[in-house]
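The data blocks that follow each hold one structure.
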Structure I
Amino acid sequence: MNIQNVLNLILPIDLGFAKIAMDLTNDYGKLILANSITLNPSTLSINAAENHIYIHWIAVQGNSNESRQENVCKSFEAILEW
């Protein structure tokens, strides 16, 4: 989101929930991933269970679960896998 979206009276938002697969095996890594996603603007981690994380988005990006995983998790997972 940028300043134009904030100042626009008719917000172009695409609310939605997404179930995204996580490749992390460490519980602490999953916790840090969920917190990192929540700290990003327009996203909120709802639940992290097993190998999936449920996310609420103001502006959903991607048409498939693979593309959503790439947009949200991959950059964090590379750092958190230890």
Structure II
Amino acid sequence: MLNVEHQEPERDELEFVLDAATALDMTDESNVLYVQGAAGDQLTLLGSWRKDAASHRGEDGRTYHLYTAKSGGEDVAVYVDQDITLI
């Protein structure tokens, strides 16, 4: 099962801010979140995140960058669509 936060902005580009606690709240027991987007979308990850050096291919065929963090002693993984700009 994938946990995907899906938003339909009323403008062409999405700006999204995410911290580890919020990401963890958006997942099930797997603590994995996929964030899909398009060119021009922006994501800000608040707090301490580690980026995996490798790119990852999702089951949906998209390429993702993996960021991991801890919240309340639990690990959380966020896969960010490669088209999204991290700021």
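Since every read-out is calculated from the coordinates, none of them should be taken as a lab result. Small disclaimer: the values here were computed from a predicted structure and weren't measured. Cβ atoms are built from the backbone, for glycine too; each structure is taken alone.
Values computed for the structure shown
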item	result
Which of I, II yields 1.8 [distance in nm of label points 7 Å out along Cα→Cβ at positions 30 and 46, calculated]	I
Given 36 for relative contact order in percent (Cα under 8 Å, 6 or more apart), calculated: source structure among I, II	I
Origin of the derived value 13.4, 45 (Rg and Dmax of the Cα atoms in Å; candidates I, II)	I
Among I, II, structure where helix-only ellipticity at 222 nm (-39500 (n - 2.57) for each DSSP H run of 4 or more, over all residues; to 500) as derived comes to -11000	I
